[in-house]
Structure P
Amino acid sequence: MQIELTNKEFRLLLDMVYIGNWVLNSARGDDRIEEYDSLEEKVFSYCSPAGMKSLIELWRGHIYPSREYEDGGIHEAIADYEDAVFFDILAEELARRDMDSEHVNPDDLQELQHRMDEYISEFERNGVDNISLDI
């Protein structure tokens, strides 16, 4: 298989591959999915021929995204996604708790969405400042 990309498209592909591997492997500790690490290395190995050598580092015979790459804003993009997902999940969990139901009846979906929207509005205004736990 051969895929032709412009330098801009290749750079975007690097971001997508990095983010995908981050999502799949970052929380796995030593139980990483090696196939994704290998594919990331393979894709990043094309940086030198593409004139993007500064985006990679060689360590113990393997190619990794460089510190320059990792410090270039990719983790901010990941953090933005994590924040959005966190607040969406939290809003849904709190709405379900309020409705006293883990599994919402289809007739109650509108009510669930209304409650979620209220929580999302609160989070947009105040983040987690108004959340408290009674432990």
Structure Q
Amino acid sequence: MLKKVITSAGAPKAIGPYSVAVKAGGLIFTAGQLGINPDSGEFVGTEIEDQTRQALVNLSKVLESAGSSLEDVVKTTVFLKNMGDFSRMNEVYAKFFPVDPPARSAVEAAALPKDGLVEIEAVAYQAV
């Protein structure tokens, strides 16, 4: 099985020694996406809804660069700075996965990169 590193012009660049996504076989594994505007490098807002929306837009762009989409996501992991934001994050998340949502884990993290409120990673397949 070959491993291919994915880059994405439409999503924020990696802020460390990692790839934004890696394709292995027919699966795409993404790095966690924050609610950062890819042009400015800054968070889109201070509310969980704004950062969740942007994180999912960024995730979508990464998947598109890999030849996939949010519809092809089979598993996500959501990292929250504060589990008290779960229901507000969930309202936004549901709009991105309105039909047959992927499996998901959600955990509270002591801290997220750049002091973000939410980070979302995914595993997707590449449709043939």
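Values quoted throughout were computed directly from the atomic coordinates according to the rules given, and no laboratory measurement underlies them. None of the values given here were measured: they were computed from a predicted structure. Cβ atoms are built from the backbone, for glycine too; each structure is taken alone.
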### Query
Between structures P, Q, where is Kirkwood radius over Cα pairs in Å, for residues 12-51 alone highest?
Q
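Please state which of the structures P, Q yields -18000 when helix-only ellipticity at 222 nm (-39500 (n - 2.57) for each DSSP H run of 4 or more, over all residues; to 500) is computed from it. Mind showing how you got there, number by number?
On the way: P: -18000; Q: -7500.
The correct label is P.
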### Query
Here Rg/Rh (Cα atoms, Kirkwood Rh) has been calculated and equals 1.14, so which of P, Q was it run on?
P
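Compute relative contact order in percent (Cα under 8 Å, 6 or more apart) for each of P, Q and report the one that scores greatest.
Across P, Q, relative contact order in percent (Cα under 8 Å, 6 or more apart) peaks for Q.
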### Task
Assign the value 23.4, calculated as mean count of other Cβ atoms within 10 Å over residues 28-35, to the correct structure from P, Q.
Q
### Top of P, Q by distance in nm of label points 7 Å out along Cα→Cβ at positions 76 and 92, largest first
P
### Task
Of the structures P, Q, report the one carrying the highest value of distance in nm of label points 7 Å out along Cα→Cβ at positions 60 and 108.
P
### Summary
Calculated from one of P, Q, distance in nm of label points 7 Å out along Cα→Cβ at positions 36 and 84 reads 1.9, and the structure in question is P
